[in-house]
Structure P
Amino acid sequence: MANIITIYFSMKGQTIGPGMKLTHLDKGNTAAAAEFIQKAVGGDLFEIEADRAYSEDHMVLIKEAKQELENGTRVPAKFYPDLSRYDTVYLGYPNWWNTMPMVLFTFLEHYDWTGKRTFAR
């Protein structure tokens with residue numbers, strides 16, 4: 001059996017919900033999806049955390065994310081796990097400005113993905 005890990009980045013707190021209304025999530029949507037995947041396929045679960053605090057105000061967070069993207073800012077992660085024993089990686093993240101959050105770029109660039117089966121989104 002493959003050594004599997006499900007890795008995700010998720011935002012909780014204030015977000016835009018149904019009807020374009022601000023709502024509060026105790027657990028981010030991507031976290032919930034990652035937990036579902038991990039339960040279905042087994043293996044380990046790891047949450048990527050950015051090495052910076054984002055605003056709890058969703059409208060401010062949107063501006064912060066856009067500025068990071070426009071500046072090409074590579075936001076470091078707080079921790080980079082040893083992935084050497086895993087051969088299958090599921091990766092989940094929210095869509096920020098039609099791409100990944102910048103911490104994902106930094107996280108992915110940190111590793112050599114040779115020989116790994118990856119499933120992202």
Structure Q
Amino acid sequence: MNGAYTILLLVVANIFMTLAWYGHIKLQQTGAISNWPLYGVILFSWMIALVEYVFQVPANRMGYIGNGGTFTLMQLKVIQEVITLVVFVVFSTMFFGNEPIRWNHFAAFFCLVMAVYFVFMK
């Protein structure tokens with residue numbers, strides 16, 4: 001169950017991370033923050049990223065095998081990268097539907113899934 005909680009926290013963290021990194025672009029396109037100076041956008045993104053850290057740090061602490069968790073450090077990182085890609089694909093298709101997903105994107109995703117497979121091999 002510890003592994004499931006870790007993955008759930010990583011998913012939530014990555015949702016906030018994606019919003020912090022790319023949400024301001026959509027807000028700028030809609031005109032909501034088009035007049036903001038860059039430092040304002042950075043501070044806004046940092047506030048969102050703070051929420052990401054509230055979930056990311058406990059996920060890594062809880063999930064790390066050295067703290068009684070399920071995953072090695074390498075496994076945690078690879079899992080996080082795959083979650084990041086999945087969250088980004090969902091986010092970009094929902095909010096930036098003008099960028100189609102092509103075959104090479106699926107190939108890259110397959111490579112990341114294989115990375116998860118290889119990192120869990122004994």
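Using the calculated result 12, 43, 32, 11, 1 for P(r) over Cα pairs in 10 Å bins from 0, in percent, pick out the matching structure from P, Q. The read-out comes from structure P. Given that FRET efficiency 1/(1 + (r/R0)^6) of positions 42 and 90 (r between Cβ atoms, R0 = 25 Å, to 0.05), derived from a single structure, equals 0.50, which label among P, Q identifies that structure? It must be structure Q, since only it matches. A value of -9000 was computed for helix-only ellipticity at 222 nm (-39500 (n - 2.57) for each DSSP H run of 4 or more, over all residues; to 500); which of P, Q is the source structure? Comparing all candidates, it corresponds to P. Calculating FRET efficiency 1/(1 + (r/R0)^6) of positions 18 and 74 (r between Cβ atoms, R0 = 35 Å, to 0.05) for structures P, Q picks out Q as the one with the greatest value.
Each value in this text was obtained by applying a stated rule to the coordinates, not by laboratory testing. These numbers come from a predicted model, not from an experiment. Cβ atoms are built from the backbone, for glycine too; each structure is taken alone.
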